[in-house]
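Chemist: Next up, some structures in structure tokens.
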Structure P
Amino acid sequence: MAETRVDPTFDPFIDLNEVIIGQPQIGNETIVVPVSNLAIWPGHPTYPEGKLFPKCRLVFENAASSVRTIYEYVGTRTGGFKPERTVIDGPFVPKTGKVFQYLIEGVSEELNAWVSWKIESVSYRIEQ
């Protein structure tokens, strides 16, 4: 059984408040999430000065779980929401040892929805 923790290089340094989520690629061990407007606050170990990525991909390696709660908009983004639905991705290869929990929240233009996404994986990286 895996022990779940929050990755200290992801939260609080990764700002997802204005992120636009693209169509993800979900495999049995890797989740690739294209995003726009990803901001990294100063102090991140890889980007100590901070950085804005207009477009990039969040790659979660050795994924253990992925649960998306989707709040689809009624018409435009100001028209309210349809009833929420949950998507559980997988199955993933079982993990032992330490995994980290990551939370991504943002707008999915593909789904015309607000998405709250919890991913558990061994690690993540940012690809430009």
Structure Q
Amino acid sequence: MKALKEVFHEVLNVSIKACYQRADELEQMASEQKGVHQGRYIGLHVIWMSRYANGGEKKTANAVIANILDILTCTWPITRLVLLIKGLTGYAAYQKEQDQSAQYRDMGDLERQRAKAYEEFLEDNGV
């Protein structure tokens, strides 16, 4: 019975360390959240770089080719208007998505609370 209790306490100690580690990771993720200014977001959409505006990979070659084809086919007035509207309407959703830093901080706080609860349990039921 004593061996089982020691194993249980060891598992809780490992869980405490993992909770603190996860809380630190979540805090780092919250601090790494960065948004794009609305003008830049819309501008990137207009020049065929909407994936980059949304936080994706920057593909300059694809954007240059798309812009050249747009000019050569004389469709740029229509496509620029469509891309502009897409950028204007998509910014609100993008801004909500980027506001995950508060959620990360809350999750980090929950992990710290869980670790403290484990520590209190260990103190109350010491080996």
Structure R
Amino acid sequence: MPAPIAGVVPADKRIERWDHKLDGDALSTIVARLKTDMKLRAVTTFAWIVEYENATKLLLDGQGIQSIFYPGYLNFSRELARLSSKFSGVSLTANAAPLRTKWVARGLLQAVLEDIQVMVWNIPLT
């Protein structure tokens, strides 16, 4: 093993710290302290997801899409949700286009995907 370089923490010390950090008692203390905030974020996120899934289902109902195809369209909508949490503006619009292409290749209708993108998520088409 090469000689340690000044300012670089050796691997065995890093493993020791990592092991201590993930000790059962220490971990349960950390989780207990963070649990309230974690639950609040989860409640907020789940409510947000349900709102957009309901909007997607209403759009699908209005267009007469058979329920057997709902999972694909809902997955497309969920992927737009993930993108909208990472990107905005032109970047969001640009990243949504390949998603539509992917789901069209899987047999979903281009027009319906575009409606979900524009009407549910308010993401303009490219």
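Chemist: With Cα Rg over 2.2 N^0.38 Å coming out at 1.78, pick the structure among P, Q, R it was computed from.
Modeler: Q
Chemist: Suppose mean count of other Cβ atoms within 10 Å over residues 75-82 works out to 12.8; of P, Q, R, which structure was it derived from?
Modeler: So the calculation was done on Q.
Chemist: A further question on this structure: Tell me which structure, out of P, Q, R, gives 31 once relative contact order in percent (Cα under 8 Å, 6 or more apart) is calculated.
Modeler: Traced to structure P.
Chemist: Now for a separate question. Looking at structures P, Q, R, which one was helix-only ellipticity at 222 nm (-39500 (n - 2.57) for each DSSP H run of 4 or more, over all residues; to 500) calculated from, given that it came out as -27500?
Modeler: Q
Any read-out appearing in this document is the output of simple, stated calculations on the displayed coordinates, not a laboratory observation. Owing to the predicted nature of the structure, the values given are computational and were not obtained by experimental measurement. Cβ atoms are built from the backbone, for glycine too; each structure is taken alone.
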